[in-house]
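Novice: Heads up, there are several structures right after this.
Please treat every number below as a calculation from the coordinates, not as lab data. Keep in mind that what you see is a predicted model, and the values were worked out from it rather than measured. Cβ atoms are built from the backbone, for glycine too; each structure is taken alone.
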Structure 1
């Protein structure tokens, strides 16, 4: 039985009640299906938890009513009985477990699941229904022929061919075993390559969190023993149709390992764009997001030419209607922020406003108002409506460090632009403390903000002391070599002081 932490009043601290947290994630349609699931004796094992679920539905989706207390819920369930904490705790715990089972079942029944299909082949054949099992195999084969490439295509083919081998072996179809085993070995190799580079790229993308020398590690030494160039050269001759999809995984790995190289990025982009119509929606979305992420990292490190490149890729994903397709009910806040900021970075203010308006209601309801104020603050600043920008920024109360620092950064720019010197220095001190007190593990991200604070203070001090052009150029040169938040803005402000007529 799951360990459930339950407050006397879940509404006062819903994060401590895992059942409530889980139910908050359910869409209205999922809630209806969950009620059917809970009603089934097969799943509830003869215990009726539906009355409790229907009581909780009264408080859905916010679960913030003062009436949402265990005592009041118990009284509705058992009007004539004395309150027993252990009884309700047990019911909450079992209902939570049913919620987990329901979500697993939902996931298992989504679209095409190769493990479920192979399991069906095996259990049907084990019951002596070989002809039905063969028919099921044909249906799976047709699915692969008609479907587009997915993220797990090669791994799924590996699982499928292994299952067919097992089927032939059990049915003593020895003449067919060689061919299917040959295919199984091929997809074991392809699956290995695709999975290896998928996880290797993921590891490299988190290199800021490494606590050991991965490149000197045993695992990486094994990878370096493999001549992938020779493998791809041979595949191009023997199995040309599959080559692009193997190379996409390889190029993902190379862009992660060598982020300073543009060659791998542009080769990856060409391969993705050339094969976009052959990819399923999930894989298209993953690869376009990856390309945008690579561009953003290059831009953040000072490669301004990738600023518009990142925006165009995000725009492409939205045009393909891929942005809102996720495994949860709502789009990721980080993705929303990324698209919005990239539009502003290339001065696409109207596009950014339209985007925010269109996709705001696809965010989780509990953060929509804060994100709305965040977007309005950023737009107001870009339009130089500084009072309005500060007003909206002060309303942003979201517990995510990226948004908090974005607002601190925006307000610092406003105080600089309005010559509010004392207020600026006071604000920069508070800004610095927020960064230092953050428990974020992304030290590089935090350091970029610390450098912004440092250089804006330096710029303001030079400005106050009426230093000459050389001082400004020295500071500009230092900033140009650094990975710092709002680098382009800082350099632009220095250029305005070096050439006062520059607008």
Structure 2
């Protein structure tokens, strides 16, 4: 799966520079692939690409679909190249703040551009474009038909959750579905067109990267949001009441960090029902992602062994219970289809032996995060480099952590920093060079794959954090500044990778 020592970078598509207020699948993505190629980096890790909305704080971990792509990541420049819109159509007065995504400005602009692209497709699509569109719709019909109807109805209903839709629609009664399919025919076709364009642009970028031996490393959340096309169209695989409201929701139990645990609120899966259906939805979901990505990280992996189930009416996670997950049953089926199982298990937090047993059974690598290495558990910590194993992915930090510089400048515990200094030995450490030192620790690990968030390659501070767990605002908006990548940085990264035998072939 990870045959040789290699390296990667973590940077979400939305974090790329662009003049349209949000990173996209256009020219800057190709430039970033060129940087990776010249630097010798092999894996480009990104966050989930699913459609998101403001109610979830634009979190990619609470998407509107487990299959669809986010239309806001479509490149206007590539739409011009494909002659769906004109250069004039994509002129913009968006604010020039390149450091963050401003969704309130981005969304109305992109919606307008995408509407023009669809109008052109309706009136002037070439025969080739029409045939490609039809082929796409047919290939992806198993999720696309329900998703397109869901989005069209959601927009028709003023953005309301499907739980607030008219009863016939909420319960997917045949007559109501037919009525709205006819009523919203154009809007449904438009939603399918947006997915068609998204996946065309994604596959073109993917092919460009593959030619340079660069592989995409995707991220798959365990749960899906209640207000999603998946829960609406597949209610039987979730624990819902007769009125389709959640019977139980997801979370994690009380621990050192929280006396009341964390109440995430997503509906939990009905694994007995899923087992009887031979894991069909999950197999489709995993297959879809394994065709999109060369490697995927299964977020909240411990839930495949056992998950924390909380009564839906509770306001904290205290009264939850551990319930059995799918265990080996799902992975047995998956291994028959994908013998190499190109999967990384997110095994952070409180993990018990059955989780490790499941990982060992299928030889799944876990994660080693260096920002966790210098706490009170040192020198026995599994995150400290001398305790790493080959079958693992080492990170300086993840999208849920501070940057290395931010950790160093703002961490509450002086003991952690003292232990870090002592571990490095007689080295002068300061805020300006701490990121390089931590990157070198990651690259020197015996772990087969080392992944560094782009913020740490750039030596950025707390202002560049992607997500602060347990905070609702100001997340998922960091963007890399135009011009942040230069020849000096490229050569510096390449030199470090060569030193630790992590250059791609």
Structure 3
């Protein structure tokens, strides 16, 4: 199955009843200069005191200049969304996928319940956007129609606007693809482009004929309902909206001596700490290694497309089952943080007691940062290859949706030549990102909610030539329109061909 990132927006939250929908009151909210200055100052303080990767891809001078430019913009009262956009662009310039700003704390509830958004599920191919599902009733818009413009704006212009705001690690432009798909496009268009009542669309059908269609903005809960109920979507939904397990394994019939392990995320329901995360993943892998060895499998495909990350320890565990030699492998070159006493730490995802106990495992460095020691973090220890590991040919399916823990694992697999990588450049950077623990803070005047990381990760990989880029596959494979419309998984088929021809 082709995994389309953020298709989870179709099913991840129970559908809300239409009568509970409310208008977005933020559209009429006005912020005074004093309110914006206080919130901006607090956000700057939060970033400079706690963000370990603030200057990873920008200089301090560039950060200060971006701050100064916002100050010049807020010398008069502004609508809420204008101020929100200024903070969104300010955050995007940090180029950290774990640094995010939202107009409200629970953005998904607002998307479902109060934001009236663009009602089509789009999919990007090259520089174009195509309709995958239609969220309106009737047959005026068909799967496969190419979207040419929205309310007079060309797709090129819309892409350029969203490029100013999408969050990513480093200099990876491929990540933009996931913000042009499905619910993410609807959300980003609403937040950063415009919030109209209707959309005047120009589309081109499969015969190349242009047509103009007006569609209403809708709450996403209603859009979801139409995705499921409109008969036009039936075939496409059968391809792309299948239920699947978080972790799964099967012995394939299509290709000889090949097993296929799918890992949708590095996490699982009911896991509360690192030990539980490690043990759960080991049980899954040990159980399936027995099946793989018993079946004399020679080729193993690891499906990681759309895997947004999770527990670091599970990425390390997966690598330990795929390592090529008996030697221990260094996974992280290091982890560090920049503070142990900022007032913002009370908004972090750990208790005051946990913070105090962690201090004995932090070493103050000459540059003023704090290095994390292995005694307090087992993921900093070298990875020991498993005795029951798979010793045959490994193929990793990857894309721009592979982020955080997923990208870290893929970086180490590439650095150690543990697998053949096929698909598209990952979302996470080869040299590492920022994460670990997080601060969730709501700016007091605007109510804008910000999430920021506390730990800087450095992967144990050779010096990267393309700083800030994702992990580059050995073979880049992207679906074309025929692949998408016919539910053909071009990346998987490419790997099948490699296996058959080896």
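Novice: Of the structures labelled 1, 2, 3, which one yields 2.8 when distance in nm of label points 7 Å out along Cα→Cβ at positions 109 and 245 is computed from its coordinates?
Specialist: Label of the source structure: 1.
Novice: Looking at structures 1, 2, 3, which one was distance in nm of label points 7 Å out along Cα→Cβ at positions 157 and 421 calculated from, given that it came out as 5.9?
Specialist: 2
Novice: When helix-only ellipticity at 222 nm (-39500 (n - 2.57) for each DSSP H run of 4 or more, over all residues; to 500) is calculated, the result is -9000; to which of the structures 1, 2, 3 does this value belong?
Specialist: 3
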